[in-house]
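Each value in this text was obtained by applying a stated rule to the coordinates, not by laboratory testing. Quick caveat: nothing in here was measured; it's all calculated off a predicted structure. Cβ atoms are built from the backbone, for glycine too; each structure is taken alone.
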Structure P
């Protein structure tokens, strides 16, 4: 009789995902599985556990600027994920990191920080796109400035349109051709400025 655990548990860790949105959950899950398979071999991905509260609960706090409450929700998810056996935590929601930054040192487990991971790529300059809470907030500027990476945000009308497209379409997994074209144009304009 073989007493060894299955190969998947012998080589992989257990990652907890606090996704905030359904699209974030799907993308994070899919990316984790496919990228891990490249490292650990076919079908070799870590054990994954997810927990999130309804998006409406997060958006109520985000819209009111109650970032400490966003952080509290993420800490609650962290505790549930720890109790489920997770060893490392991921939140694929850029905007929610403003709350995470306030409570990260209280977490029972280590979080991968989305902006810190981006800062490891050592770009010269980065265009920050997303919700207005993200583009006008500290999440990326603080982490990028710390390693000498420049950053830019779009002008006010562009930020407003990107915010609306993100919250009305992208968060719900809708990727319309016109929306894709708009984002491509915003990025191309950034490139033309020599950034």
Structure Q
């Protein structure tokens, strides 16, 4: 993609982000996005096709701008499954504050827009699969606590490390992100990691 084309694309996404945060998904039309970005409505459609596609691109752009691939790569370099679990919590704390706005918009938009719902499921599947790999590693090494299947343990971790947990505890209740990370790590260790005194 040419630098001018990419610059226009980013310009549109930034204008869309500002408007969507101010007014919500259903309160913004593509004509308004085009005006705010200083481009034609046709240019918006050429780059994105629809409002849902624009929102998906915005969420992915946020992922890239915060360095999500590099953060996930560091998680994959863990030497043990417990270290990988901890790095997963740290990755959540690093990424979530930067992608929250886009994730919240996508979550609200999906209630009435099938394309936004499909995009939400795609992003959640990506997140879920990363977590499942950590849990499966625990299980393979005999470190998954008794009473859990890999799927149930992944479900539990996925629910704890959700957009909503961040929203409720950090944004609404005012917890520092470091406090949330410490508690999440303790809860996940106690719930999911086999203790040294547990029977094999």
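Structure notes:
- Among P, Q, structure where distance in nm of label points 7 Å out along Cα→Cβ at positions 55 and 111 as derived comes to 1.1: Q
- Test item: distance in nm of label points 7 Å out along Cα→Cβ at positions 31 and 71 calculated as 2.4, pick one of P, Q: P
- Test item: Cα extents along the principal axes in Å, for residues 39-102 alone calculated as 45, 22, 20, pick one of P, Q: P
- Given 31, 20, 17 for semi-axes √(5λ) of the Cα gyration tensor in Å, calculated: source structure among P, Q: P
- Which entry (P, Q) yields the derived value -24000 for helix-only ellipticity at 222 nm (-39500 (n - 2.57) for each DSSP H run of 4 or more, over all residues; to 500): Q
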